[in-house]
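Please treat every number below as a calculation from the coordinates, not as lab data. Model, not experiment: these values are computed from the prediction. Cβ atoms are built from the backbone, for glycine too; each structure is taken alone.
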Structure P
Amino acid sequence: MNSVSLRVLFMFLCPLLVQASPVEVRSVSRSTPRPLSIQILQFSLTDKSLQPVVVIAHDPDGKGPAEAQLTSPLLLAESNNLCAAVNTNAWANLPEKPDTSAPKLYIPGGYANIVGWALSNGLQRSAPQSSAWSFWIDSKGRGRMGSLVNAVDARWAVSGFGGLLKKGAILPKEGGPLHPRSAIGLDAKGQKVTLVVVDGRQPGFSEGMTTRELAVLMKELGCTDALNLDGGGSSILLYEGKILNKPSDITGPRPVPVMFGVQRKK
């Protein structure tokens, strides 16, 4: 076989041997303005090999006050075949029975009232709240985010705290506390999704960010709109069954009620 034939064969085989992953994962370490460990995961809502999914934990009491039962994020991701996932909504702990005074804090199985919009495959578990910015995917598959009072046309939706970016404008003011942070962002077309987790509360390794610093980071990553998800000890980013970041609680990842992620289509 001559050299020309070998080159043709190599060009034919390369696409079969090397396929780019539809999910891009990066880890970034920074020393200024303080030690920071940042995990970044990006994918496109237009990629036909991926299915965006909102996973909501089991409702333990039906028509009772609880909306979900706190569940290990690893278990939520594994049981729903998520190849990538991030924590989303904040929640309020509830007692298991109305006449008990002490709810289970951050313990798997604890009863929780979800803060903000939680919608999975068109089924709503928790309604939007104007104080909790939402991210949703509409019926055309485009990502959107903002402050909502009422539900709009969507198939999947989660909420966080306030907005970080709106049409490229940075929203949070300077200053504020440093914490572990989770965020979700969109490009101008509402197609490229950016998930970020910044570790914190770990001196010398990663000490956390303010919300403004998080907004600046999301803009650096190409987002025009972004919102601040639940953070602190709940911040977690998963990929292929592994925890990419280092959760701040010494006991490990906190259980959560809601996650957003993607499945690989078969």
Structure Q
Amino acid sequence: MTIYTSKTKKSGSKLYCISALFREDQAFFKWYGGYFREGLKAFDHIYIQNEKSADLLSRIKVNRYTVSGDTRIDKVIGNKNNVQIDSVLENFVGDEQVLVLGSSWPAGENHLLPYINKCNHKIIIAPHDISESHIDQLLKGISVPCELYTNFNQKSEAKVLILDTIGQLSNAYSYATVAYVGGGFSGSLHNILEPAVFGVPVLFGPKHDKYPEADAFIENGIGFEFTSSQEFEQELSIIFKNIDFLKKKTADFIASQKGAVNMIYASITSS
């Protein structure tokens, strides 16, 4: 990074870092990180997501920063406004409560299958891997009536719908009562902001150290971590019992976090 920032500065260009996020284990903050710190100091301004990043930068005497928030929140709000009515999802969901499993991976699905096979409401599964082999694996593990999105019959009595297509996940989240977001059992948690923008509380696995939004969700009572099938069922039961309160709380939290894009734009254009 230092090479590129140095060349940019020599060209006379302004250099900004936007929506940055820093962690204590990064090289910038190690005893051997002097070379990397010089790269950070070359920025005219750094727009960071949270106070923890601010503390880390202050510790290494990088002071040209602003805590502006996460620009992804503005993006998911924009995406929400472009969601289209989906006739398949509309017919499948009806007026029932819906659990959406978004970007699921086998490691997480294994914890969810026991619940799926005894649930009394609708479930939409949007696996990250939509290959035929993985869809077949899912179908073999599901014992309740289940259909694929591409084969959906309006007269179906299926309790589970598997999205075997790409591009329907945002639409699916708009129908969700509760969502599970995959990747939290491998350390690669997918975007939990996507369901939350619809006022949907979110469950996820325990490996989310690199995703501060997960900690923020937990701290604000709108995100729920679990490590086993039993914990998943316990957390989900509590969520459903308090769903109206939690949906409002989730929507209010997301609304309180918007505005990073406008703040950064105003700051850069006025400098």
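For the reader, a short list of remarks on this structure follows.
- The greatest value of mean projected area of the Cα convex hull in nm², for residues 135-238 alone among structures P, Q is that of Q.
- Origin of the value 17, where relative contact order in percent (Cα under 8 Å, 6 or more apart) was derived from one of P, Q: Q
- Among P, Q, structure where mean count of other Cβ atoms within 10 Å over residues 79-86 as derived comes to 11.8: Q
- Per distance in nm of label points 7 Å out along Cα→Cβ at positions 63 and 247, the highest-valued of structures P, Q: Q
- Entry that produces -3500 once helix-only ellipticity at 222 nm (-39500 (n - 2.57) for each DSSP H run of 4 or more, over all residues; to 500) is calculated, selected from P, Q: P
- Each of P, Q could give volume of the Cα convex hull per residue in Å³, but the derived value 151 comes from Q.
- Distance in nm of label points 7 Å out along Cα→Cβ at positions 71 and 87 from the coordinates reads 3.9; which among P, Q: Q
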